[in-house]
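Structures for review follow.
Bear in mind that the values in this text are calculations on the coordinates, not laboratory data. All values derive from a computational prediction rather than experimental measurement. Cβ atoms are built from the backbone, for glycine too; each structure is taken alone.
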Structure I
Amino acid sequence: MTHHPQPAPFRPETAILTLGEAFYDPVRPANFPQTILRFRNDRWAEAVGLGSLGDDDWLRYFGRFEPLEGSLGEPLALRYHGHQFRVYNPDIGDGRGFLFAQVRDNADRLLDFGTKGSGQTPYSRFGDGRLTLKGGMREILATEMLEALGVETSKTFSLVETGEALERGDEPSPTRSAVLVRLQHSHIRIGTFQRLAYLGEAENMRRLTEYCLVHYFGGSAGEDGPALLLARVAERAADLAASYIAAGFVHGVLNSDNIAITCESFDYGPWRWTPYWDGGFTAAYFDHAGLYAFGRQPEAIHWDVVQLAASLRTITEAEVLTPVLEAFPALFQERLRAAICARLGVHPRSDADDAALVAALEMGLGVHQVTLDRFFFDWRGGALRRPTEIYDGDGFADFLAVVSAYEPAASLDHPYWSDEQPCSMHIEEVEAIWSKIDQGDDWSALEAKVADVRRMGEAMRGAA
C-alpha cells in the first residue's frame, strides 16, 4: 500500500551508523556557485517535520548540505556493486550522490534523504558528480506521476539549480546544473548485498540482513533471516513490477544497483510512459536489445531478485531460498490482477475472473486503438462513462463481456472524472515543459503539471 503524507514532528535518525564503516565513506558536498530553489515538496516536508522551514534554511540543508540537527554529522557515500544490463560491475557505488540524513515519519518508518548531483565521491570514476537541471525536472515529473498512480516510489523532495555549465553527450551542451534530494524508505540496494557476496564478507552480510529486516520489514533475522528477507523483498518486487505494468510506466534501467531493498521505484534516468499497450516499448535509447522494455520489466525485476538470492547464499543454503524464487511468477500474476483492478477502480472477483479480465484488457489494448491513459480514464469504475466508438471493434469484445460483471470500488465524485482528457505524462509533454524552462526560464508549465498530477492523484484515491 502506498503511503500518503501526514503531518508529523521532526524525528532525526542515525540508524545507518549501526552498520559500521564497511558500508559507506564520509564525503563532502560540492561547493556550488549558486543555490536557486526550483522545487520544494511541501507535502512531504510536513510529513517529516520540516514543513516550517523558510527558503533560506531549506537551501542551507538541501543546497549546501549543512547537517540536519540530530541526524548524520556528515554525508555518507554508500558502497555497492551491481549488474548493469546483466554485466557485473564491481566499480560502482554512490558516484554523484550520498546519504545526507535519516528521519522518521508519522508511521514510524525510517526514511533516507539521498542526493543526486551533489558532487564527486570515491566512486565517481570519470564522472563529474553533477546532475543536469533537465534530469532533475524529469525526476520531479516521474515521481509525482507515479505517486498519483499508486506506485511505491521515492519522492522528489527538493531541486536546487546550482549555476554550473555541464557538458553532456546526450543533450545540447553546455546545459544547466542542479542538485536533487529524494526521500525514500531506503537507499540500500540489491547491489549492496552483491558487493558483500563478491568480497566474501559473511559477517557484514548477516549485519545488513538484520538491519533490513528490523528497519524495513518489521522483523528480526534469527536463523531463517536470509529466507525471510528474500520472501519480503520478492513480495514487494512483485508489487513493483505489477504497478509498473498497470501504470504503463517504463523505468528504463532496472539494473540490480537500481533496485532498492524496499522495492520502491527510484533513480529515474531515461524513463517514459508507453502511449499504448506495447510490450516492446523501450525508454532508453541505449537499450538496443529491449532488455528493459515495457513488457519485460517483470522478468528484469525477477532476475534482480535472483541476484539477491545468489548473494544471500553467502550465509545460507540454496534450499531455503529456491522456493521463494520459484513462487515469483505466480506472485507477480496475483499482484498484477490486483493492480489492474485498482487502476480500473473495480472490486476484484475470483482469481479466474480477474485473470480473464486482465487477458481481455491486454487483447483490446494490444490493437493500439486507444492510449492507456484514455482507456483507464474512460472505464474507471468498470463501465464506459461516455459514448465513444473506440471500443466497438472486435478487439474489445471480450473485455466488454468480462468487465460487465465487475462492481465499482471507487468514487467518481471528483471533478477530474468529468474532464475531457485524462492527465498523462508522455514524452512530448515533458519536452515542452523543459523547453519553456530552457528557453525562457519559465517554470509555470512545470508547476501547472505538478498541480494537475496531484489533482489526478486525489481523484484516484477516492473510495466508493
Structure II
Amino acid sequence: MTDSLWPAPVATTAVDATVTIPGSKSATNRALVLAALADGPGWVRRPLRSRDSQLMADGLRALGVTVEETVNEASGGTGGGEAWRVIPAERLRGPAQVDVGNAGTVMRFLPPLATLVDGPVHFDGDPRSHERPQHGVIDALRTLGARIDDGGRGGFPLTVHGTGALDGGPVEVDASSSSQFISALLLSGARFNNGVEIRNVGATVPSLPHIRMTVDMIRKAGGQVDAPEDGGEKDVWRVTPGALIGRDLVVEPDLSNAAPFFAAALATGGRVVVRDWPKHTYQPGDQLRDIFSAMGGSCRFVNKHSADEGLEFTGTGKIHGIEVDLHDVGELTPVIAAVAALADSESHLYGISHLRLHETDRLAALAKEINDLGGDVRETEDGLRIRPRPLHGGVFHTYEDHRLATAAAVLGLVVDGVLVENVATTAKTLPDFPQMWADLLGQG
C-alpha cells in the first residue's frame, strides 16, 4: 500500500555521527529465559525493548514469571537506565497461551522451558512462524521425555504438555538449519532431571558464535557447561543439572544492528561511532569490523576519555567487493549485500543457505529487490553473487523482515527515490529506526 512506503533519505554529505545502539536481542532473550529459571530474582539491565523481547517477556509472564519493567532516566549509558526485574515463579503454571510472533528466539527457547510447566502450553504465532523450522526442538524434546502435539507438522501451532519436570539426558539434533535448536536445549538443560547432552548430527551448524554466547551466559548464571571450544568432543554440548543463580546482567549493544550505521560511513565516506562497543564479546556482529574494513573502511576504539567513547568506523568513499563466508554471521548478509551492490567490483557471499529459512527467504528477497532497482544479483546454492550496476529508485519490499528494511535504507543513501515498504518492521530489533536514521543524516 502506498501509505506504507517510506522514502529512504538520500545523504547530501558524508555522515559524521555518534550512535547509541539498543541492547542485543539475542542477549536480552537469553537473559530473560535464564532469569526465569533461576532460584531467585535477577535483573536484566539495558535490555532491548522491541517486539521480539516483549514477546519473550509476555510468554514468560503467561507461565507465571514476574517481569517488572522500570526506567531510570537519571542513569547514564545505553538504554537510559532501563532495567527488567525478573522474579521466577515458585512453580511454572499452565494452562497457558504463548504468542511467538515471528521471533526465532521465542519459538525455539520457550518450548523446552514449557516442559517444566505444570500444565499444557499452547504456542502459535505469525503466519511465517508456521513455515520456519522447529523440528529440531520438537524431536529433541520428545526424545528427552516430553509430550508435544503438533499435528505432525513439525512446527506451529503446537502444544507442550508440561508435567513440571523433564528427564533430559542425551539427544541427537540436526542443527544445520538453526543454531537456536542447540541454544534452546542448553538454556533449560540445567533444570532437566539429568541435564542434557546434545550431539549435532547435521553436516554443519550456522551461527556458532550464538551458541558460544549461550554457553557463556549459562556459565555466568552458575550453570556448568562442556563445549567443543573448551577441548571437548566435537559437536557435543553438555549441561549438568543444577540450580541457576539470579544475576544482575547488563546487556551489550546489539552489534549486528550497527551494520546499517557503519554501512552509511562506507557509502558516504563518513564517520560513525557506536557507543559502548565491547572489547571482548561473543556477538557475531563483532565481525563487522573485519568485513567492512576489507570493503574499504577502517575502525578503531576511541579513547576512553573522549566524549565519543566507543568504536569508530570511517569510510574512504570507495567500496570494494568482497568474497566472504558469512556462515557464522548470516544476519549481517542483507546490509553487506546492499553495500556490495554499491562497490567497485563483484562480491561473492556464501555459506548462507540457511537464510532461506529466516523471517523470509533472505537470499531470494535480496536478489529480487536489488535487481528491481537495476542491480545484478544472482542466487547461488548457498549465497549470492553481486555485480555492481548503476541503480535507480523504486519500491523495495521488506517481506516483514527488519534486516531487509535496513538494507534498503543503506541503498537509499546514494540512490534517489528508494521507497521502503513497511519500514516499521525494523521495530523487531531497532525501535525508532527511522528517527535514528534521520538523526544520523542530520535530518532529525
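Computed quantities for the displayed model
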{"item": "When mean count of other Cβ atoms within 10 Å over residues 94-101 is computed for each of I, II, the largest belongs to", "result": "I"}
{"item": "Entry that produces -12500 once helix-only ellipticity at 222 nm (-39500 (n - 2.57) for each DSSP H run of 4 or more, over all residues; to 500) is calculated, selected from I, II", "result": "I"}
{"item": "Origin of the derived value 13 (relative contact order in percent (Cα under 8 Å, 6 or more apart); candidates I, II)", "result": "I"}
{"item": "For 3.1 (distance in nm of label points 7 Å out along Cα→Cβ at positions 54 and 342, calculated) the corresponding structure among I, II", "result": "II"}
{"item": "Origin of the derived value 0.95 (FRET efficiency 1/(1 + (r/R0)^6) of positions 198 and 246 (r between Cβ atoms, R0 = 41 Å, to 0.05); candidates I, II)", "result": "II"}
{"item": "Parent structure of the calculated result 23.0, given that Kirkwood radius over Cα pairs in Å is the read-out and I, II the choices", "result": "I"}
